[in-house]
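Alright, structures below, take your time with them.
Each reported figure results from applying straightforward, stated rules to the coordinates on display, with no laboratory input. This is a predicted model, so every value here is computed, not measured. Cβ atoms are built from the backbone, for glycine too; each structure is taken alone.
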Structure P
Amino acid sequence: MNVVYILWLREVKKYFRSRAQMIGSLGSPIMYLGILGFGLGPIFQKAGEGSYLQFMAPGVMGMTILFTSIFSGVALLWDRQFGFLKETLVAPVPRLTIMIGRTLGGATVATMQGLLIFVITLIAGFRPVSWVVVPVAFLLMALIALVFAALGTIIGSSLKDMQGFSLIMNFLAMPIFFLSGALYPLRNLPTPLAVLTRIDPLTYGVDGLRTVLTGSSRFGLPLDVVALIGVAALLLAIGAWRFSKIEA
């Protein structure tokens, strides 16, 4: 447990030391909130869907958590390149412990980014349906972060260069985001697109946040939570297996 805590703390400290990462990661969410949230708001309202800012704010939170947690896998590649990973792997502790500590650290950082975006959405005008349920939303953020931090660990354990990671991110992270319903309702979609949205883990994360924060639900909170927990368990198991095979 001490090793898990040390590795978790290392990831969190890196986040607070890197103001550039903290500030830079706010660019895309603010752009989506400012340009799409207010630009498409009148159109969305005329279509009878209500406030677009209220609709998309949970999706932007999910997007922030997605990219921050997946890119925690980049740290694994950096550690391999600069030798820190080798020093960690030769330590007399199980690799599973190392993997859990790193993954929890990445998930914690992603959750903090999600909380920061939540504050920004409040400044932009977003209001949850009830302040009582906000802690539940924070728990959902942590669960989403755990899912994609585990995915980042799988990717970081499977690749050996930064170029390959960037390539996979472009073909994986962006489709996960756009298929999640973060920016548009998931009603009346073509069958192939509807199937893809159903197998996208972020779909259930965004729907869960939207259910808790706005009262609007597509699948229902129980299904959202069960789906996220199931995917998290699966990805953590795969991540543990891939990390056990990693060569520094």
Structure Q
Amino acid sequence: MLKTDSKARFTSRVESYRKFRPGYPAAVVDLLDRECALSADDTVADVAAGTGILTELFLAAGFPVVAVEPNAAMREACAALEAKYPRLRCMEGSAEQTGLADGSVALITVAQAMHWFDLERTRREFARVLKPGGWCAVLYNHRRMEGDAFHDGYEQILHEFGSDYTAVQGKHLGPEKIASFFAPSQAQTASFENHQDFTLEGLMGRVLSSSYMPQPGDERYPAMEEAVEDLFTKHQRDGHVRMEYETVVCWGRL
């Protein structure tokens, strides 16, 4: 059972999340621009936008974006992008109650968050706010979890020190659940290679960006810190380790 309301889990981890969570390949925007036939003035709604990792990709490509985020601390971090991107609007809202007007957006994106939603209510809400013929895209960065000593070791640390890591992993949506969200429409899928290169500081920040990992002051933190340092020391090359991902994009109409 998850211990904390999903909308509050990351409140104390905003800076780690902003700095050390993986981004998304720019090719994702190119793909959705082409496949969804977007125009330069089509509004994108990034729901559960967090600190704006995906939001910024669409802004950099010139699209107007509404970032919908229920967590005030995460929303504040995302709003900092407004100084650079005047086409950004940040607003409080959830997937189930976005606060967006009927038929107001051409594309809804959800990155790394779909597993936290009530899918039935979310689908109704997304269908309401999309323009006729509008699109939805669900993105996940799937971290490599095994296959070499570094990734095996990182996964072991999460299992050993994560408070509810197994429960969170169990919530993640597989292809069947994502397909059922779009049904009866047929969703399309594409994948991209992705990675992060970390110093020791970055690797520790990546660990701390996960809501289930102990933070400074927790009695388990010193042992976790030692385990991360040991993992880094064993596998670093020229002061870095590489964490690999597969970025998967599913898109379709509702």
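Here is how the numbers come out for the structure above:
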{"quantity": "Origin of the derived value 3.3 (distance in nm of label points 7 Å out along Cα→Cβ at positions 33 and 201; candidates P, Q)", "calculated": "Q"}
{"quantity": "Structure responsible for 24.2, with mean count of other Cβ atoms within 10 Å over residues 65-72 calculated and labels P, Q on offer", "calculated": "Q"}
{"quantity": "Value 1.5, calculated as distance in nm of label points 7 Å out along Cα→Cβ at positions 41 and 121, assigned to which of P, Q", "calculated": "P"}
{"quantity": "helix-only ellipticity at 222 nm (-39500 (n - 2.57) for each DSSP H run of 4 or more, over all residues; to 500) derived as -11000 - corresponding label from P, Q", "calculated": "Q"}
{"quantity": "Winner on relative contact order in percent (Cα under 8 Å, 6 or more apart) once structures P, Q are ranked, highest first", "calculated": "P"}
